[in-house]
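Asks: So, here's a batch of structures to check.
Derivation of every value follows stated rules applied to the coordinates shown; laboratory data play no part. Every value quoted in this text rests on a predicted model; they were computed, and no experiment measured them. Cβ atoms are built from the backbone, for glycine too; each structure is taken alone.
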Structure I
Amino acid sequence: MYSHLVAECLDCGHQASYSPKDSTCPNCGGGWREARYDYKSIGEKLLKELPARPFDIWRFHDLLPISEHQPIISMGEGGTPLLKATNLGSMLGIPYLYIKDERQNPTGSFKDRQASITVASLKEAGITETVLASTGNVAISYSAYTSRAGIKLWAFLTSLVPSEKMREVAIYGTQVIKVTASYDQTKKLAAEFAEQRQQGSYLDRGVRSIPALESMKTMAFEISEQLTAALGPPDSDTDLSQVPWRVPDWYIQAVSGGMGPVGVLKGFEELREMDLTDRIPAAASIQPAGCAPMVHAWKQNLDVAEPVLSPRTHIATLATGDPGRTYTLLRERMLRGGGGTFESVTDEEAFRAIHVLAKMEGLSMEPASAVAFAGLIKMVRSGQIKPDEVVVVNMTGHTMPVEKTILGEGWVQDIEIPEKPPEEKPEEGLLSALSRITPKRYSSVAIVDDHPHARRLIRRILQSQGEYTIFEASNGREAVELAQKEELDVMVLDLMMPEMDGFSVLDALKTDEKTASIAVIVVTAKTLTSAEKARLRGRIHSLMQKGEFLDDELVEEIDSLLQNESN
């Protein structure tokens, strides 16, 4: 049935034919297997045939565990945009920053890749019932695709999953089992339930399920094609070493169990095997600080992650306390490939990133996606990511809640598992975090720069981080007129401008009693001489170089000025 691939056991190396009904190695009984293909011949075929194929997940059917090239259950999954993050990249000083916008999949997350390929494989094998445990997005995706395929789905969801996502699962007709326990316990309960079901019930085992892992690698294939279209093929010293496709320097993703980056790195490995690329990117896997077993293991150079028994994060979709062998596989892939790192960020840093991306790039995302972008900002700040490196961040999903009134009673069954000792249950959702934010008074800030892009960038930085009344001026003369007309608290001032430069603006402000108290932050690309620095001394609050400050540094300067003014 699947003559183009074999299943290779990761424990004994035995290769056997693949079927979704066989979950273990026939030689040793091991449950960890991966698909292998004839990469050389497939690589040559792809270069010839890809131009005529549609740009979706089935574009790479030669490297997937399915026999149909375009299953009837398809809903347009894959082929998601690779967006250049111009504003965020400018703010961070990394001009080659791209976002893989997985929100554009049918149910709004990258898990549609996993569901579409897995359900297509199950449909081909005649499987009519499946069971899974989920923290939200997986259950939503599988619910949509199993409904389309006519397969019964039992979804075990931890009680920490937001009710909006549970309703999204239920609307497809899935049987929802809400388990009052950790996600790791919920997975065990789902496995026990699947064993008790009739023959033919399929348990989704995450990274151990070949279709699930294979689905994730399709992001690597798309990213390479899209980067090549955006930046051109990679440079080469000789024609003999030239490869057609480009890969990023960094691939960044928030992780819970870790299947996503394991699959993506497998995809980059396969591209290299097919001579389509010549290297594998570094991978950065980001976790919330309240549930970061992989980060702790990585920093201690451990092969196995120690489980976090009581996750303490509001981001429930990433609260996998025990990644098991998945961490070990991911670590091995990173060490033999392009390297990388694991980092953690606080819930607050993730919630802040939601505002930054929405206000600077027009992209709204769920908290799990925001963890990746908070990690990106942290890595840029620490110098791990260099200014000339190409970076791709996976925006994994967008929350799309179902209206609660459309479901009647009895759409969910509850199972409560007592904990010993009792775990502290985190508050649910983003709203609980936002409710703790104290509103600031609106303060007036003028942005003065002759370059529209620079004004727009600083405006978006301010809008993403606080509440300000913002004015703009494109030259020094307009800045002085604005200061006389409006009651300004702070002026963010460029020095090199037509008609009237920044030094002259300062002279005019300080000689007018009405404007003399306006605090000034100079943001300039100019390298100042000693005389120019002396001319500014005592007349401005701070001096920042364009391209060398991060958003929070600018906002902290403005906030400190406003706080001093109110004291």
Structure II
Amino acid sequence: MAEVNRILETKCISSLEKVFPDEELTSTSFNNASALINETYSFQVAYRNNQSLSNQISIEVESELQDLIALRSVGLAPSELPCYADHDDNILRATSGLYPDPLYSIQEDGLVGLPKQWRAIWVTVNLNDQVTSGIHNIRIVFKTEDGQRLGEEVFKLNVIPVSLPEQKLIHTEWFYADCLALEYNVEVFSVKHWELMDKYIHTAAKHGMNMIYTPLFTPPLDTEVGGERLTVQLIGVDKVGTHYAFDFSKLKDWIEMCKKHGIKYFEFSHFFTQWGAKHAPKIIANENDVESKIFGWDTDATGEEYSQFLSEFLPQLVAFIKEQDLEDYVYFHVSDEPTLEHLESYQKASAIVHKYLANFPIMDALSDYEFYEKGYVKHPIPANDHIEPFIENNVNDLWTYYCCVQYKDVSNRFFTFPSSRNRVIGLQLYKFNIKGFLHWGYNFWLTQYSKKVINPYENTDAGYAFASGDAFLVYPGEDGPIESVRLEVFYEALQDLRALELLENKIGKEHVVALLEKEIEHPITFKQYPSESEWLLEKREQINSLIAKEFVK
């Protein structure tokens, strides 16, 4: 039950609720749950000030776990394009307005109690192997400036003495080094730029991203034809006559930085432009002490000049990979999101890359099975609304992705989607043995086609292009990333996946899937699944209960 006070009203709710300031809070109270050792567990405490403006409300934690608990305020972000006109029914609202998403540190002077508005505190419990098992009370207390208690909520967390296994899923959210340089107004690869990249990569790794998009050359992604993104090129290129010399020192620094944070896999930027593989990416070279662009939109993708460049570069890149003992941890791309009309140009570009990189996985996001059937892509990444033929044909090591187009039926992470629709993908990835998950937008703070820099606190739809929530998972803080509700909830999905894999070790895959699908109307697919947050939370409790039964003797 919510605690009703003449000043402050509070309610403990799950991480899967979204609290809007302009509507009544109808969420069910949620005060009990379980978690495994080394799991990150989150819940929320909603509150409403029932009197006039209160400028200072302090908030405290009383718990033996308090050193492991972080409190953040759920902020609001504007959305002018929350969804498309033909959206399905599984959304929270279709109107523009303010949506709960950024997670802000609580300042020393506390919270502002805005009158008659529901707001929420995000409570994160970072469990570790030093935590004792059993039930731990977590008391969240609201006080006035002079110490008077305004309200409190108690959450009971049962810690099960079993550790989650290491994440097997390969997960990448495309990282944009250029967006950091632009947003913070720093020079590319300056000391400050490296410091910022370090912080953002740390946050990515902390949330289950174990693969990093690595800009060998400026990524040819979401760029207007004939336009350019800011140059971010890790490979130094010297042009000497008709040949080239390469400097891998920045790439080595990049790899060392990423490994420090637990990044295990490296996906190298695309060798050809998006939507057709018809041109080369922008490549800058030094010739006679003058830097200039030697390849770009005016370069024929399969022309002699660029083919010659790749014939010199790729063998040296392979040698570097072997020197760094990365043979089993690198992935390559040809061109992003080709369609059937690009089949011929993609095939030609793919043939060039395969000539030198056939021993490595080469993968691309696409939706047409024909690319795989013809052998042009040996490691396809179909969208989650086009994945059925790939599953039906038992494609090995299958990945999936979603982006702005996947807004009907399937899981996604838009502002207006209930968080259960974000988190359910963990169960789907498990059932269908998905090897990797890709998303294009970790920190894309530009308009569509990279034409203009945006303020992510004002523009969350890439200039009316992509429904809010598609283009980025983090916001630019003063000196590092501000995380989001969507980032945390997706990480919960990855933890669900790990818990299912752990249970499978004891009872087998068939029994785990049967547990997931017990008493539901349809088997779980990427388009059919229970949409209620209560079902998802209860299912995770059932999983935890079985893990405790099987592992704790």
Structure III
Amino acid sequence: MLCRGAVTRHGGHDVVRRAQIALLTQARRGTAQAQFELGCRYLQGEEGLARNPSVALGWLVRAAKQDFPGAAEYLVGATSVEEVMGSELCLDLMEIHSKVAASGDPAAQWAFVRMVEIAPRVLGRPVSTAYTAAARQYLDALAQSGAPEAQWLLSQHEFEAGRHDRARYWAKLSAQAGNTDAGIWLALHLYAAGDPAFSAEVSESLVRRLIEQAEPVPRKDLPLLLHYYEAVGWSTRLGQDALQFAAKAGLAAAQFELGCLYLDLSQLDGRNKVREVDQRALLRLVGDAHDRERPRPNLASAVRWLTRAAAQDHRDASYILGILYRVPAYAKRNLADSNLYLQKAAELGQTDAQYWLGNQMWRERGREIGRDTKAVSWLNRAALSGHPEAQAMLREVTQSADEIEVGQLEDLPDALIESVAASHPLMALRLALGRAFRLRRIETLLLDVVSADHGDFLVVDLSAVTPKHTRRILRVSDTAQRRLLDAAVRRFREAALNGADYEGDYRHRLYLFNKLIAPYRLAASG
């Protein structure tokens, strides 16, 4: 009995195996029905065959290409867009989806639209214009029929094309139909545009949905939580939850706002007051937060959230931390950390930090050579961004050509300099620089042009050769001066590299200077 049962089972497997071999043979011979049946079995994992989507797609494509009834429709309905675009037969599958979509099947049309969207990234090249036109036609029809996903995708196309009103129209329809992505995008777009249509009422349901959903909130959606808080303030529980949720989720702007809410500026009063300009900067940065209802001030919480924001390169948070770590009343006062945060904020473009560094370096310029140029560089960066204190201080510590009264070369004509350039090009450049920046004669002849160039200013320092010379920093005031200095630096650097155009020592240069300029002086006096 046992042996007969085993034979029966073995015989049954043998029958199934023979049927599979027969079906495979017919499919290989090109029988469309066999190809379709074999594809279905591999796709579903039936009749003793292990599920193999890639093999299944190959047989179904062959059947569909022979126009076997129902093969194309089955293929479209049984496969996802991701499976199609991940297949080696994606071009054949797109062609089949195109034919089914042309018959009017909405599901096939939407699948084809998505394939055309994904295809350029998968294939590494654009799809045909015929496919693109058909996909756009289907997308328009689906959006008109009320499909939320199609309306949302169409709104993105309209926005990319610069038709913002149309984009908002379709995004609004999609949001009203329950598309959260469309609703969030629309709210953020209205906020960025300063549109009065953005309101707490419009965003409230979206904010609740983001906070209550189980999966992590996409980073691109977090700004909506911050904007909602800005609309309603700390007075409502949902506003508090929105700000705290965004901060905990890692949004630097929310972390900065929360840190400012906890910050108590009264610590800067009396004996603990920092410099007046820094206090004004702090008030400017945290003033908006302090104009709202806010939680009980807590310096530890403020520093914790500001530190998280600064770790994400939030420049204002870095600046505030730099100032806080200098406050004598702060238990964790640390000048080293303060300097690190202020340096970081300045490098990130925070103008108050740039001014702070420039001011501090200028006051300590005697400690090391070149500290004054670093100070002027920071002051200049802050001044270019419109920082009033930096602009005023920069005028004090630097000079421009029109402020120098000791110039000796400002009246040299172009013709003279051009004639000198024919035989002594480096001397001609020195004369041009002396005239443009109204340098003294000794400065003109001894200036190390390459090392003197500091971008927006020129450092005139002859202390290495004439100890009595006073180091000066001159502003490069206009594009003409900048172009002249660029040309001079380039030419002197080339001369140093190839060893040509040796200028000689100071006595040689002075002799040549007098020789070239004397005829002009005599002609001018006569």
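Asks: Who wins on mean count of other Cβ atoms within 10 Å over residues 354-361 among I, II, III, i.e. which is largest?
Replies: Result for mean count of other Cβ atoms within 10 Å over residues 354-361 over I, II, III: largest is III.
Asks: Kindly point out which one of I, II, III the value -12000 was derived from, the read-out being helix-only ellipticity at 222 nm (-39500 (n - 2.57) for each DSSP H run of 4 or more, over all residues; to 500).
Replies: Only structure I yields this read-out.
Asks: While we're on this one: From I, II, III, which structure was Rg and Dmax of the Cα atoms in Å = 37.8, 139 calculated on?
Replies: Computed on structure III.
Asks: Which structure, out of I, II, III, was relative contact order in percent (Cα under 8 Å, 6 or more apart) derived from, given a value of 16?
Replies: That value comes from structure II.
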